[in-house]
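Bear in mind that the values in this text are calculations on the coordinates, not laboratory data. Model, not experiment: these values are computed from the prediction. Cβ atoms are built from the backbone, for glycine too; each structure is taken alone.
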Structure I
Amino acid sequence: MTAVIADELTGGPTLPQRRRLLTEVPGPRSRALAARRDAAVPAGLGSAHGVYTAAAGGGVLVDVDGNSFLDFASGIAVTTVGNAAPRVVDGIRAQAGMFTHTCMLATPYENYVEVCERLNELTPGDHDKRTALFNTGSEAVENAVKYARAATGRQSVVVFDHAFHGRTLLTMGMTAKNMPYKSTFGPFAPEVHRVPMAYPYRWPSGPDNAADEAFAQFAMVIDAQLGADEVAAVVVEPIQGEGGFIVPAPGFLARVAAFCRDRGIVFVADEVQSGIARTGDWFASEHEGLVPDLVVSAKGLAGGMPLAAVTGRAEIMDAAHQGGIGGTYSGNPLACAAALGVFDTIEADRLLARAREIGDTFVGELRMIAADSGRIGDIRGRGAMIAAEFVSDADKTPDKAAVAEVVRVCRDQGVLLLTAGTYGNVLRFLPPLTMSDEQLADGLGVLRDAIAAL
């Protein structure tokens with residue numbers, strides 16, 4: 001390894017926060033690792049960019065060839081407080097020196113309780129709450145359904161078009177998109193039913209009708225087709241993630257929540273991607289004035305450590321029988337220590353406000369790019385969770401090829417992006433909230449040039 005690369009591998013906050021390219025992308029070391037990967041790892045585990053990480057810190061990722069990238073993806077909304085954030089690293093280091101595992105179900109520990117207390121405080125509503133910790137967003141969503149079924153004695157679960165809830169058997173069935181998430185993996189768990197999402201940009205009769213018409217269809221399906229007294233839970237992402245950062249039409253979610261309350265249905269907010277400061281509030285539900293019965297969090301919760309949670313009304317969370325919920329690694333002490341570091345970092349560094357500032361920067365720049373390019377049909381999102389939907393004509397034909405090309409060109413110029421959307425035609429932007437204005441401007445300049453080159 002060259003001295004230049006070794007110098008970059010300090011990682012964490014000491015890593016130079018700049019974009020720099022030393023080789024073609026992917027470079028020779030990344031290509032060599034890709035060959036090793038092909039021989040050792042199943043083909044079904046994809047790779048969005050083909051560059052192999054050697055170090056990361058703040059908003060920068062350095063690959064094994066010494067190329068330094070601006071990370072507008074945050075490990076899919078995970079490193080919200082920056083990669084290797086100091087309080088997160090310090091918490092993990094201190095905890096690892098005491099113990100790495102005992103299992104909460106066997107001999108519990110204090111920082112599990114502390115994380116639960118903090119989530120009980122931070123999630124919407126001032127009612128009595130309980131929190132249970134898990135490993136992944138999928139696992140937490142599945143357990144939210146278990147809690148709802150135990151509390152209501154009902155079985156059916158209602159989800160929405162364009163939803164993504166995970167890759168377990170139940171959450172695959174709850175997820176809308178077939179390829180790549182569901183194809184060839186069925187049959188799926190029963191009693192999952194889908195209703196329309198109030199997707200303003202693509203609502204057939206126009207965005208002004210989306211809330212009313214989508215709600216009418218939602219209510220009809222539950223009351224007339226399923227029977228409300230058979231429905232345990234309605235599960236919805238307040239901003240749909242993999243579906244394309246769809247922000248539901250104004251008022252739609254509030255009406256859905258009120259409908260659920262009137263019929264004794266558990267209203268579950270899947271905030272796996274949108275929670276933990278990403279949108280400029282602790283949870284995206286707050287933008288809608290929602291107080292969900294259950295809130296699911298993961299991704300940004302522990303700064304890169306595997307941790308997820310279900311937080312909700314005490315009477316629902318206490319409904320499951322003892323021993324019915326849990327897992328060997330759920331709420332691992334290292335992950336809990338990391339989560340406490342995340343909470344402290346968001347509060348101490350005023351990252352809620354920073355998320356809103358980042359969102360304003362992205363939206364302003366994307367509007368100028370859209371006016372110049374004619375390629376972007378819709379710009380949407382909240383805080384540092386912003387998306388641009390690409391279309392090829394006035395009929396809103398999805399332009400997946402354009403998005404793929406922009407991602408490739410940006411990667412080759414040192415900016416990492418992710419795609420999303422049911423049609424694969426959405427660019428999603430998830431920068432760490434610690435990114436500087438200079439880093440944002442540099443990355444957005446690369447994006448502007450990549451779209452202009454189309």
Structure II
Amino acid sequence: MGVVERESGPGLAQVRRVRTEIPGPESARLLRRQHAALPAGVGSSLPVFVTEAGGGVVVDVDGNSFIDFGSGIAVTTVGNAAPRVVERAAGQLARFTHTCFLVNPYESYVEVCETLNRLSPVPGEKRTFLVNTGAEAVENAVKIARAATGRPGIVVFDHGYHGRTLLTMSMTAKNAPYKQGFGPFAPEVHRAPMAYPYRWRGDRERCAEEAAAALADLLDRQVGAANVAAVVVEPIQGEGGFIVPPTGFLPAVAEICAARGILLIADEVQTGIARTGALFACEHEGIRPDLVTTAKGLGGGLPLGAVTGRAELMDAVPPGGLGGTFSGNPVACEAALGVFDEIERHDLVRRAGEIERVMRPALAELAERHPFIGDVRGRGAMQAVEIVRGPDGTPDPARTAEISGRCHRDGLLTLTAGSHGNVLRFLPPLSISDSLLAEGLEVLAKAL
């Protein structure tokens with residue numbers, strides 16, 4: 001244990017500091033209360049109770065300060081308690097907390113929609129409406145696709161994650177813990193192979209081509225393209241293990257959909273809002289989806305999601321068919337406008353690229369030193385390493401959990417992911433300093 005001082009900002013000290021065992025005595029006391037009050041199904045990756053967070057650190061009740069490589073699972077992309085987010089949300093709290101947009105509208109909701117319409121890669125005239133979560137956004141995108149096409153079928157991909165509602169849980173690939181015991185599931189959800197280069201069973205050089213061919217075969221031979229409303233794809237799969245499809249796969253998916261009158265929905269819940277070095281991850285290959293879903297980083301820590309789509313598709317749903325009591329809450333809308341302020345003021349799209357240029361070579365060097373790192377991948381401030389056992393690449397979730405635990409005990413907040421639980425994923429906030437980023441990588445190297 002010890003204190004490692006680095007640069008201090010005007011508010012919360014930007015330092016890594018480990019004063020106690022992890023979790024410390026105060027966190028342990030609160031955990032006992034948690035276990036008595038909450039169901040066992042609600043758990044935490046790093047079970048310490050937070051009192052402050054900002055910049056690139058998270059501080060717990062025992063005074064430990066962790067370097068943040070998690071961003072609340074890509075939610076606090078612009079930083080936790082980012083100034084413009086706090087200012088705008090606090091100002092709205094003083095005016096009113098809620099009216100329900102379906103009863104009394106307010107300008108901030110419209111402004112968020114106008115901003116997403118302007119910035120999203122959806123082609124042509126666009127419309128946006130707001131929801132509370134990423135799962136809600138995906139579910140509503142499917143509703144819109146079905147209403148606009150008159151078709152029931154939805155195609156998703158292996159390793160994909162889309163949420164925990166009945167429909168999005170059905171769309172999610174991984175069984176435990178997301179689906180086990182919760183069936184029966186929603187019908188008309190079909191699954192295609194994901195172009196996953198590291199684990200592609202065929203020729204890795206032909207991964208994009210072979211995966212696209214498998215999708216076309218599924219649509220034409222197994223499901224019937226005329227029965228499919230939409231293909232839903234994460235441009236980079238999140239919970240599935242930060243799987244970056246090879247160049248050419250996403251454009252091929254878009255072409256396959258367009259040729260069959262099938263809509264393309266880009267699930268950008270985890271990848272969107274500047275996380276990958278572009279405002280939307282599908283921009284890296286020039287993809288123009290019919291609909292795009294956002295959440296997580298959109299609200300700067302407050303619950304907010306959105307569906308943005310081609311106007312003629314969005315308008316296919318009659319009045320009253322979209323919405324919700326809390327959807328587009330005014331405080332969350334102001335927070336989102338603060339997020340876009342922060343991105344523009346601090347050029348955070350560029351900052352995500354800078355973080356990649358620091359992290360990727362460091363992770364590649366670690367892979368050279370440790371043969372149990374089977375793959376290094378990611379884009380922008382969304383990086384990962386896959387932990388394996390043996391030359392055949394057998395997933396090693398136990399070692400992955402051990403490495404992550406060692407990081408936690410040494411003051412680095414890390415997360416795991418992947419269909420096999422064997423991926424260490426790194427999602428630092430774009431507000432993290434270069435010195436904290438480098439120090440976090442040193443802690444990771446020690447844990448490895």
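Here distance in nm of label points 7 Å out along Cα→Cβ at positions 120 and 264 was derived from just one of the structures I, II, and that gives 2.7; the source is I. Comparing mean count of other Cβ atoms within 10 Å over residues 56-63 across structures I, II, the highest figure comes from I.
Out of I, II, which structure matches 35, 32, 31 when Cα extents along the principal axes in Å, for residues 176-279 alone is calculated? The read-out comes from structure I.
Once distance in nm of label points 7 Å out along Cα→Cβ at positions 16 and 424 is evaluated on every structure in I, II, the highest one turns out to be I.
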